[in-house]
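Derivation of every value follows stated rules applied to the coordinates shown; laboratory data play no part. This structure is a prediction, so every number in the text was calculated from the model and none was measured. Cβ atoms are built from the backbone, for glycine too; each structure is taken alone.
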Structure 1
Amino acid sequence: MAEGVSLNVEPVNLREILTEIRAVDPKLANNLRREWRRAGDEILAAQRAALAKRPPKVGGSSKQLRLIRPRGRRKPYLAFRRIYKEGDTRASGESQLRAKIAGGLRVRTIASTRRQAIEFTSSGPRKGGANMARVFEKRLFRHPVFGRPDEWVPQFGQPYFFEPITDDMQTRMSVRITRSIDDAFASLT
C-alpha cells in the first residue's frame, strides 16, 4: 500500500487466532477478518466527518519573539517566528483534496509473522512527490500559488486523522474485536 498516515490498533495475537480458526473453517476466518475491518467503521466515520469540515483561511500574520526549546542538550534561545492567525472559513475549494483523502481512508488487518495489527491508513493523493494525506494532517503548510510557482502561501491543514479519535471509540472497537473473536470460537464448539 502507498505510504500514508497510519494508526495501529494491536489487540491479541491475530495470527494465532486466524490459524486456529482457519484449520477448522476457512470461511469463518475470512468473516472474522471482515468483522475486524468493520470494527473500525466508527473511527473512519469520525475521520471522514472531520475532513468534511472546511479549514479556515489564513487571516494574517505577525512576527513574535518566541522561546525555542531545541532537542538534546542545547540551551533554549529567543528567536523571532512568524505566527499565523485564523481567518474566516473557506467558502469554496477547487481541488477536492479533502474528498480524495477521505476516499483513501482504509482499515486493514495484518496478521503476518513479523507484525499483527488492525491498521488505519490513508494513501491520499500525491502532488509533486508529496503525499497530500500527510501534508493536510499538519497544522500549517505552505504551497505554491496556482499559476505562479515562485510565490508561496501558507494554508491551515486539518488534523483529521488522530484528533477525532476518542478513547471511547478505541474502547468500543477493542470490545467489538474481542466479541467477534469470542463469537468465532463459540461457533466452532
Structure 2
Amino acid sequence: MQNSENITQFISQDIVSALQTLLKGTSDKELNDAACVIACAFGDCGSFKQLASDESEDRDQKESKLISSFHSNLNLLVQKTWVEKSDETVKEQALFRITELGEACAKKAYADNYENFLLILRDVVYLMFGAQSKKDDFLAYALRIDPGFGIFWWYISNLPPKTEWSDEKCRLAILLGMYFLANY
C-alpha cells in the first residue's frame, strides 16, 4: 500500500486497514464494511451504508442520485477549471468521458468502466493541479493544501490501475470515489 505511513497523521489505522480489506477482500460483507469505514474518512455519517448494503430498499434510487451529483459536480469543476491552451483538448475529452461514465454507471456497468473512472480522475486532477499532479510527492502536496482531498487522493492512488475484480467490488470502489467528489 502506498504512503500508508504519512497518511496516519490524517486518518486512523482503521481506515488504512479498511482500504487493505477493500483491495484484497472477497466477501461482499467484508467489502461493504470496509467501504463504509473508508466513506467515513470522506465525511460520511452513515449514509454510504445504504449504498453498500444490498439490503437497502431504496439503494438504486440513492445510487442514481449519487451518480447524478457526481456527474454534475465533476462536470462543473472541470468546466470552471482554467487550463493552458495546450490542455484544452484534455479538458474537452474529460467532459465527454465524465458524461459517458455517468451513463455507464447508471446502467450498472461498473467493472467495464473501472479503468476509465481512474483515468478520468487522473485527467481531472491534472487539469486542476497541472504537472504537479504527476510528481512523486503529489500526495504530500495534496495533504498539505487540503487534507480532505489528500485523503481522497491517497485512496485513488492505492487503487490498482487495472483489475479483475467482481462487478460489486468495482462498484464499491467507484462509488467511494464518486461519494467524495459528489460532496467535495
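Here are the numbers:
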item: Origin of the derived value 1.9 (distance in nm of label points 7 Å out along Cα→Cβ at positions 101 and 157; candidates 1, 2); result: 2
item: Among 1, 2, which structure scores highest (criterion: distance in nm of label points 7 Å out along Cα→Cβ at positions 29 and 149); result: 1
item: Entry that produces 41, 20, 15 once semi-axes √(5λ) of the Cα gyration tensor in Å is calculated, selected from 1, 2; result: 1
item: Per mean count of other Cβ atoms within 10 Å over residues 69-76, the highest-valued of structures 1, 2; result: 2
item: Structure from which 0.65 was derived, FRET efficiency 1/(1 + (r/R0)^6) of positions 77 and 165 (r between Cβ atoms, R0 = 30 Å, to 0.05), options 1, 2; result: 2
item: Computed 0.90 for FRET efficiency 1/(1 + (r/R0)^6) of positions 109 and 133 (r between Cβ atoms, R0 = 30 Å, to 0.05) - originating structure among 1, 2; result: 1
item: Origin of the derived value -23000 (helix-only ellipticity at 222 nm (-39500 (n - 2.57) for each DSSP H run of 4 or more, over all residues; to 500); candidates 1, 2); result: 2
